[in-house]
Structure P
Amino acid sequence: MSKLITLLHDVPLFQDLSVAELETIVPLFAERKFKKGTILFFEGDVGEEFYLIHSGVVKIYRIDNSKEIILSLFREGDFFGEMSLVQKGLKRSATAETLEACSLYTLMRSDFQQFMERSPRLCLKLMEVTMERLRKANEKIYDLTFLDVRTRTIKTICRLAEEYGQPKAGGMFIDMKLTHQQLANMVGTVRESVTKVLQELQEDDHIAIDKKHILIKDIQAMKKQIY
């Protein structure tokens, strides 16, 4: 279970806990394997589990008028479903699906509740994490409402760079494969519109795309187009 403790050290929700406290939590987690394309839960399901990704990629999305809107993409070290730890009986606000084979650690609210009651620090951290997620959700709603497709696309690429970017020769490499359709679902538009923006950004030498990976050549120049 040492690999799980190492993973938990990097999770904002648990990073303030001591090794001894983490060792107490670790037995509460169950490791589970899922195939690509597995629905972990549907929007409207009652939430009872918290998920921590050991490997793989999970997308969180909603269906709006038969159109898929990707709210988040999560990968190794990311977590989701934390609202299920806050209150019993809360319903899922979105659907979660694996984009590739995944290894996940799951934590049942019923198992975690007693530990949470003994740790005020953990309760406060859970509140902070939840509020940050809500802030990002509100920002996304604003973007979908007021920003044009080009600006939303650039902002989404910059956000992905902040979350998954790796400095490399020639710029910032987003370490996650993205199809034009997936990016369009994140931006909240049709694939053709995102493809057009990506082509323009490549022609202007702001980005390069190779095998579904995006390299941002000048992140600051990209950000200047947002504001």
Structure Q
Amino acid sequence: MVKSSVPSMRITVTKDGPYLVRGQVPLSRQAIGADAAGDSVEWVLLESIAAGAAYRLCRCGQSATKPFCDDSHIRIGFVGNETASRKPYAALAQEIDGPAMALTDAESLCAFARFCDRDGKVWNNVSHASSEPAREAFVHQVGQCPSGRLVAWDFETRAPVEPSLPASIVLVEDPSQGVSGPIWVRGGIVIEAADGTPYEIRNRVTLCRCGQSNNKPFCDGTHAAVGFKDS
């Protein structure tokens, strides 16, 4: 969907092993902040992590040095076959049209961050996004989705309305669920499969780090079902 503005940055999915990150990609940890009702409302920075020019992030979920790889994937015989579709986002998504904006939804990319559920659910909110305040609220809500499952589109320009995100990697924590979430790749960083084929470059992508997604290398929300913790 987007061109990489940082060609020096790259994430390689290694065969049955970790994610190899190159190009001095900034690494941090952020939490999904919830309100009193338990709805996801904001991203909260927890810490910046020193990582160096190149580093390996655990993909099997069993490393004793998480988020970094300690070769536990070899000990446990991790099988990390990439089963995700190689189709572009446009081929995976369905479109919902409102009076001024559209919403596309590629459900297979869902990482269970739940920003979409508040304020009457984002799929309903597209039909109200006509006034400027309603439009801004809708675009903000869609842009909080870390996986890029949801994308807002402007009817007038026929272009996606994406948040401006720095090229970086975020380790997601989900306190309200008591689990650690996916690896959030932001800002159009190239991700390539173990066979060398690049995945479509997107502004928002979530990679599995519990080792149990059925849509590898992408997150499918399994971390919540299995109670994965990065500790």
Structure R
Amino acid sequence: MPSVISHRRVAALPALLGLMLLSGCGTYHIRADSSALDGQQKPPEWNGTITISSDPAGARCSVTRDGSLVTEIASTPANVQLQRGNSPAVVSCSAPGRMPTTETLRPLRDFGLHHHQPTGPNGIVQGRIDIETGRVRRFYDTTVALPPASFASAADRDAWFASRAQAIRSYWALHIARAERNSDATIDTAQTLRGYMDADLAALDRQKSGAVVAAVRRGR
């Protein structure tokens, strides 16, 4: 009789190990999110609305996505509704005495939602759908900074654009750090996110090249 019980225990061992593995797989997304967030509390699920502001306030803006107009803003700040998905949105703003400015908004991981990991048959299928549809991505609030139409000096121009470049780097640093801690949680890799940052900085450089420095008036 003891040998029969022992045999049953041995036979049940693979099933027990399988259940333990499945249990670990089922909680991996929680651990991945926690590591990416560096232990910070999970944020609430995005409600589909972002606030578009401008510096200075009161700019007129249009929001487009996939070549179609989403909305027009008569004066910032304003709340805008955007659908989840993988495609970026483009915000174009103008204001008196300022250079027209366009900013690309890229949807990133919504940590308020469960992002399926490729563990087990269901996880593989659902994870692929998450990535292909962008259903676990969200947009973030943004402030479009419009440079003066004319700068008093080259030093003023350089200082303004240097400050803006630092703001861009700071924004992306948060998301890059999350990807470096766990890219499974962020969907986009750190390399991809750095590419977005570089694209934003390149657009800023192009804008800077078109900035006007006021001519110095010489006294008679």
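Values quoted throughout were computed directly from the atomic coordinates according to the rules given, and no laboratory measurement underlies them. Just so it is clear, the structure is predicted and the values come from calculations on it, not from any experiment. Cβ atoms are built from the backbone, for glycine too; each structure is taken alone.
Things to note:
- At a computed 51, 18, 12 (semi-axes √(5λ) of the Cα gyration tensor in Å), which of P, Q, R: R
- Answer label among P, Q, R for the case where helix-only ellipticity at 222 nm (-39500 (n - 2.57) for each DSSP H run of 4 or more, over all residues; to 500), calculated from the coordinates, equals -3000: Q
- Highest-scoring label, criterion being distance in nm of label points 7 Å out along Cα→Cβ at positions 68 and 124, among P, Q, R: Q
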